[in-house]
Structure 1
Amino acid sequence: MLSTQQRNLSHGLLKTIIMKLEPIAKPIRIRIKLGNSEHSSLDSVKSNFSIKELYPLFKDGRLERWLEQIGEKQFAHRTGELSKQCGDENMKDYILFLSLFFDEVAESLSAFKGEEWSLYDYLSSTPLDTQKFIFAQTMEMETKEIDWGEEFAKVVTNEEKYKDLFTFLERLSRNNPQPERCRKTISTFYSNCSKKGYRWASAFKDEMSLDYIAYIYQNECFQIPDIDDWGELFAECVEKILGPKSKYIASFYERCAKNGIKEAKRKLLDSWHELANSDEYEIIIRAINDFGKSKLHFNKDNYNYTNLKSLLGKQILDFLQSLRDLKYKINYSWGNDNIYDSYLKDAKNVMIYVNEHYWLEPEQEKYLKAMRKRGVELAGYALVNGGGDYWDIAQHAADLFREKLTKERL
């Protein structure tokens, strides 16, 4: 038999064994996961801050408990107290939440400590840098209380602020997970600033490289209808690269004009100066002079038509040959009407009109007077000559071309 001492010893051993077998309750470890990473310190959370992921934890108490767990007792207490003040998920609540983690937001709220504040009052008294910070942190959150594009436009009082905010929005838009919201902000900002006289193309004219414009154009957040005309911007950049006297510039504008880019059309209409000071000037002047000698036998192919670089030069040769073809009802072509030089187009309309009407009646006179009022010299000449002889007016048109080119000659 076991002695009393042995029995007590066995009892104690058995009790110890039973205690070891009993499960010991451990505190549940709360995890803070932002993105694909788990965080165990407050500094780490601040460095990888995401209001979209943290705000739900703030509202349901998990953030407070996690702070307690990692030893941030005071911070946990402030978090718990503040969560009681945040009833709805709105911009005011988001700003209060940000004030827990970021001193600049907390300082901006200090003026309203202990009193009720409106979002309007807060934004009107908050430094622009703090507003930019709040926008960057909250742009993923759904809220219709504030139009940031409108708010940012309000503070633009000079070009420096405009450039600063535009650059800020551009940088923030890169790889943005909410392109639609970002685009709306940029569109409102751009539109409101345009009304105040600030335009992107003029403000950033020194930065307007082809690469920069192409980058902005390909950013879906900038695909808004009211931005500067892209065709004009690209055309100007290419002109800088090729140079205004390049043999390739005319073909570039011709292609752009055919594709409907209005700035390219304008460039083509201003090409008299370019032709007058090019190597092809003498060819075109010779063609005009020859037209005066033998209108009936004028042939544009006698003037190296196919190899001409100047689109305007080709159009003048087209015009002179079409005068002959028009008179004798041959198939005539004035060139591509979509990109036809406006000076030539007006002269063409006068010639077609004169060829179809052999005398001036009140209606015909009214038509030519309207053109003369617009500054069409050839229409004035036809009026003075009572409709005139077709070939006489055609010769005057050629003479006007020579005069216009000669004036542009340096």
Structure 2
Amino acid sequence: MSGTKKEKMKKIIVFLIFIFTSFNLSAQAYSTSHYLYKFSPLAEIIVRNLGLEDKNANGVIDKGANEGYEGFIEKYGTGDTLEKKEKSIDSGFYANYVIYGAGNSRLEENEIVNYYYLNIRFKYPEETAIIDKEIKTYVYANNLPLVWLDDEKGTVMKAVTKVLGEGWNEKQVTEDEAVNLLYKALQEINIRGRQGLPSKNNGYYTLPEFTNKKYGYCLELAQFGFWFFSELKINSIFAWMDLTKSLRHEVIKLGSGKIVDYFNTSKNYNVPKDNWYVHNPMQVLSVFCSINERQSDRNVLNAETMLEQNVINDKYNIDNIVLLLHYHRRANNNETVIEIGEFFLQNSDIDKILNKKHYASSLVKEQIKVFLIYLLGSYHWINNRTGNDMIVSLLKKYYPNDNDVKDWIKAYN
């Protein structure tokens, strides 16, 4: 391949490169099955305490596999018939701007976790108490960033109690009353908005940092809101939407579907409440670590571990997959690249992803292209002709007129 063509390809993946300058790129390959085909540690706490068990170790709960699927649907599903109860839980989840896994008789991690936070938490006090305690214990014990949790000194609780008074979280209030209390707390703490890109502004604050510094981005506001509603035993979850090509916005979605947007940024965009993409705490942890580990003066997780953690907590996200593939291709871990890539291909509908129109369509199309080229290279270097031909076919199908793609096919053919 000519130097000019190589430079073009470098431009395609330039948004990846700056993250990896400090990596120790060892050639040690390892199996990724321990996180691709298992629930993440935090999600596993939820899954286990809701009576589910992944006995066949494929990373999902299957119907008819004696893994608790049927009992879970019967006990926790909403609706007056078994069919409606099943549909309410097996309704899919958003990833890469499309719905995954709806009505497939399998419960994926995001389906279970999303459903827990919106429909089970606090409505079943016994399960909630155990799950919340175990999650908090795990986060503290493993020194994970406190994205939606207070620290052990109670920094956030003290700040809110100072303005709302003792016992504010012991009252039984409606959603509307809870929203009013949230706004009062934010106003009296004097929270202000941050400007600029988080990746170029020292990353996101943890929840205690946000409370102390008294200003933050919409994601940090949403973290605070999630914690606040949790203290009032109000079901909520994170949600996000691209409002423009350059503006992604994060809010809180309540169990009723109500959207809580303290900065009111989405007001002029008239986003229907059902169009927000649900983003559970494990996925938000992935976003937090991805942005913050790029900061030279922070040490949330070491860089190599961060890439794995991102996939562990959000393994259907093309951003996370491409970043991890980029690392392993540079390290010549071709078997690992193939294992990760095949997982994504088996669990994704590229037709759907590429045909969905949204503000980030062009970026997603580039990510899929880079993803396929990484796979092509790895199949080539281990002399896997079947895999090589499969990826060539996909590249020709989705990028028939792309000269960079043609050059890469020629190079790896």
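With FRET efficiency 1/(1 + (r/R0)^6) of positions 122 and 362 (r between Cβ atoms, R0 = 35 Å, to 0.05) computed per structure, which member of 1, 2 shows the largest figure?
Of structures 1, 2, the maximum of FRET efficiency 1/(1 + (r/R0)^6) of positions 122 and 362 (r between Cβ atoms, R0 = 35 Å, to 0.05) occurs in 2.
Comparing percent of Cα pairs over 23 Å apart, for residues 42-273 alone across structures 1, 2, the highest figure is found for 1.
Have a look at 1, 2 and say which one yields 12.8 for mean count of other Cβ atoms within 10 Å over residues 162-169, as calculated. The read-out comes from structure 2. Comparing distance in nm of label points 7 Å out along Cα→Cβ at positions 186 and 322 across structures 1, 2, the highest figure is found for 1.
Kindly point out which one of 1, 2 the value 25, 57, 18, 1 was derived from, the read-out being P(r) over Cα pairs in 20 Å bins from 0, in percent. Matching structure: 2. When relative contact order in percent (Cα under 8 Å, 6 or more apart) is worked out for each of 1, 2, structure 2 gives the greatest result.
Comparing structures 1, 2 by mean count of other Cβ atoms within 10 Å over residues 82-89, which one has the largest value? Max of mean count of other Cβ atoms within 10 Å over residues 82-89: 2. The greatest value of distance in nm of label points 7 Å out along Cα→Cβ at positions 98 and 346 among structures 1, 2 is that of 1. Which structure, out of 1, 2, was helix-only ellipticity at 222 nm (-39500 (n - 2.57) for each DSSP H run of 4 or more, over all residues; to 500) derived from, given a value of -19500? Only one of 1, 2 returns -19500 for helix-only ellipticity at 222 nm (-39500 (n - 2.57) for each DSSP H run of 4 or more, over all residues; to 500), namely 1.
Every number in this text was worked out from the coordinates using simple rules, so none of it is lab data. Every value quoted in this text rests on a predicted model; they were computed, and no experiment measured them. Cβ atoms are built from the backbone, for glycine too; each structure is taken alone.
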